[in-house]
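These notes open a run of structures that come right after.
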Structure 1
């Protein structure tokens, strides 16, 4: 019964998030253009949808919700495993430790060189944000590469067995 309730709640949450996403995407694609005084880009030949901010903020919200859900899940799983078998629980932290290690390495590999962006007058073109962006991009590249290698490896192992 408990599993059914959890599935209902998570299914409802997913449906609500999907509907909100579809509404925001509809506004973004069909909501018109921002007026000239609202535009971030000064070039009038470039398109800027009116609801660009809405889609960006919705992405931020989804990102934060995802991170919170992952952290809660990891802590809950670690706590329940630790009660049964501390050694197994500590082994489950290997993935998190590996991710932190990859983040540290990719931060160090990131460039702090200021970018030349015509027409940009913002405050984010500084070494911290540039290194942070590089860190996230390099981490995504590494994770996608690892995912492809794991899919190939498990696929080959399945065919061999």
Structure 2
């Protein structure tokens, strides 16, 4: 099992939680991005640099991940592909993407993208609150334990 992290937009606090958990449970985590992410490389975590370009990190994760792996991404189309492939997928807010909810999430994402293209909505990019970080930490820990138990 590998934890794949779509790192281009993953907040620092979330990366730190993943690195600590990866070491604690001794599961490799791979942070994939088109720029160097600081403080990632250690015994259980590695950085995978991909070429610059739209979707390069997503493509790398999709091509190299396997059923039974875990992925952290806020990219809903990537999440949909990974769920179909048999990965456990969470976003950086602690939401779990499943076969039951990914279609709805993809439709909502497409609707929001269309509204933004018309100038009706702007893309929010506020800093993560402590509550959001805690929600992710709790959800990630819960799902990581559940996923480990399923594989054992």
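Bear in mind these aren't lab numbers, they're just calculated from the coordinates by the rules spelled out. Just so it is clear, the structure is predicted and the values come from calculations on it, not from any experiment. Cβ atoms are built from the backbone, for glycine too; each structure is taken alone.
Numbers below:
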| quantity | calculated |
| --- | --- |
| Among 1, 2, which structure scores highest (criterion: relative contact order in percent (Cα under 8 Å, 6 or more apart)) | 2 |
| Distance in nm of label points 7 Å out along Cα→Cβ at positions 60 and 92 derived as 1.6 - corresponding label from 1, 2 | 2 |
| Of the structures 1, 2, the one that 15.1, 49 was derived from, the read-out being Rg and Dmax of the Cα atoms in Å | 2 |
| Entry that produces -26000 once helix-only ellipticity at 222 nm (-39500 (n - 2.57) for each DSSP H run of 4 or more, over all residues; to 500) is calculated, selected from 1, 2 | 1 |
| For 0.75 (FRET efficiency 1/(1 + (r/R0)^6) of positions 28 and 76 (r between Cβ atoms, R0 = 30 Å, to 0.05), calculated) the corresponding structure among 1, 2 | 2 |
